[in-house]
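The structures come next, written out as structure tokens.
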Structure 1
Amino acid sequence: MEDSLDLHKTIINSLHGLPDSSLREIAEYIFFIRQKALSPIQFQQQFEEMLLVEEMESLEVNEIRHLEEEFKDYKNLYPKE
């Protein structure tokens, strides 16, 4: 129990003097860790959903690049008559 109290004190003392942007990052990370520890099933579902969204966004970007490359110089290659 005393180890836990020491960790709490160390964490709190380490926060002093940090800019607000760093404190926000730490708060987000703490939220992430709490969610993972206290609701592992829900966390896993949300994590998998996040990965799927990122993969879909990546696919969209790759498709746009492919189309841009495929139709590069299209007007010059196939001018209107």
Structure 2
Amino acid sequence: MALTDEQTKFYRQTLEVTRKQIDEMNEQIEEELAKVKERLADLQARKNAARQIYDGACRILGIENDLGPTEETEEQE
């Protein structure tokens, strides 16, 4: 069954509109992913700073760091 000109126009328009919606959603996804990656990097940096302080306090007190080695001390070994 062949499509009429009107049906063809309708489906082509549908393709155009939905493709635009998909492209917009992809952009939104990328923006949200960038925000999440930035937030995770910030949290990781803050965690590393806190771990260094904790490790330093353990060394000053002469006790073992119960959190285990930091990523920095693992790399040095």
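Here, each number is a calculation from the coordinates, and none is a lab measurement. What you see is a predicted model, and the numbers here were worked out from it, not measured in a lab. Cβ atoms are built from the backbone, for glycine too; each structure is taken alone.
Starting from the value 0.00: which structure in 1, 2 was FRET efficiency 1/(1 + (r/R0)^6) of positions 4 and 44 (r between Cβ atoms, R0 = 25 Å, to 0.05) calculated from? Mind dumping the intermediate values first?
Numbers: 1: 0.45; 2: 0.00.
Source structure for this number: 2.
Of the structures 1, 2, report the one carrying the highest value of distance in nm of label points 7 Å out along Cα→Cβ at positions 52 and 68.
Working: 1: 2.9; 2: 2.1.
Top value of distance in nm of label points 7 Å out along Cα→Cβ at positions 52 and 68, among 1, 2, belongs to structure 1.
Here Rg/Rh (Cα atoms, Kirkwood Rh) was calculated and came to 1.56; which of the structures 1, 2 was it taken from? Value 1.56 for Rg/Rh (Cα atoms, Kirkwood Rh) corresponds to 2 out of 1, 2.
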